[in-house]
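Any read-out appearing in this document is the output of simple, stated calculations on the displayed coordinates, not a laboratory observation. No experiment lies behind these values; they were computed from the predicted model shown. Cβ atoms are built from the backbone, for glycine too; each structure is taken alone.
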Structure P
């Protein structure tokens, strides 16, 4: 059994739950909580070894790059980028693609559930699909009728998806280490 991964799960779970609840309720990820998680995990990674810390920082950097384009397009917040950096640091070296894939899938499931429960306005999705597939659609008129992107009805709490993706990543790491040990 990989005790480092087990320790990361035990330490990260309350932090992930608190951030998910805060993001779902208030659509914000406080800097003190996110940066606190980054500092705690950086200290743990440094305690393991210097190479482990460098590998974790590389994973964190490339994971955060995943949300950089949506951040510049105002589709993701700075808190989401920082939380994904922290998630990459917690996931550890060599887990960038696994983490990004699991976070993306968790975000897709979360968005679909929120659309199904009518917690998110589907107007932007309808507009995007009509722009792609209906050549007779007046794009300028459709864009004028869209709700502003800053409204609560257009926002998905992506911190919850990041937390779910990281938790699943850590569970998969733990299961793999238990399988290898057998």
Structure Q
């Protein structure tokens, strides 16, 4: 029976994980969702930042909370036929807390982007946490990471040309073929 010792330990570990998943899923419904919402609302009020909240509850066990900074005219526009002004709208970014299949919570953000001028940058993972890890400091840290991503996007420039790739370049004429073969 000694040859089964290691496998028995793994089975016990697996059963323990299944119990944790059930506990973590229950935690979301019982208190975690309310705690996250409360802390985020407190942060927004304290910082005087405008945002809206939305909750996705369609699929139970994979629910999410989103903080959306909204969209507005970007200040960029083109003049179309007949001197018609066509404004480009800017999405200002979103931070999401979403349940994973195992009851943990994934925190991620979407970057700002200007509709019609660029493709959105891929979302950035801020972190994955088990419900017992959540506290006020973690929410503040997640929000700070979100703000850092927004600031980085808004402060885009060419100070570090090494890290710039063609996919991150924005502006007039970016998508034009710049071949100058004669």
Given 1.05 as the derived value for Rg/Rh (Cα atoms, Kirkwood Rh), which of the supplied structures P, Q does it correspond to? P
For FRET efficiency 1/(1 + (r/R0)^6) of positions 43 and 83 (r between Cβ atoms, R0 = 25 Å, to 0.05) computed as 0.05, the structure of P, Q it came from: Q
For relative contact order in percent (Cα under 8 Å, 6 or more apart), find whichever of P, Q sits highest and give me its label. P
Which of P, Q yields 4.3 for distance in nm of label points 7 Å out along Cα→Cβ at positions 3 and 155, as computed? P
At a computed 12.6 (mean count of other Cβ atoms within 10 Å over residues 67-74), which of P, Q: P
A value of 14.7, 47 was derived for Rg and Dmax of the Cα atoms in Å, for residues 19-122 alone; which structure in P, Q was it taken from? P
Using FRET efficiency 1/(1 + (r/R0)^6) of positions 91 and 147 (r between Cβ atoms, R0 = 30 Å, to 0.05), single out the structure from P, Q with the greatest value. Q
Using FRET efficiency 1/(1 + (r/R0)^6) of positions 11 and 115 (r between Cβ atoms, R0 = 35 Å, to 0.05) for the comparison, can you identify which of P, Q gives the largest number? P
Suppose you compute helix-only ellipticity at 222 nm (-39500 (n - 2.57) for each DSSP H run of 4 or more, over all residues; to 500) for every structure in P, Q: which one lands on -10500? Q
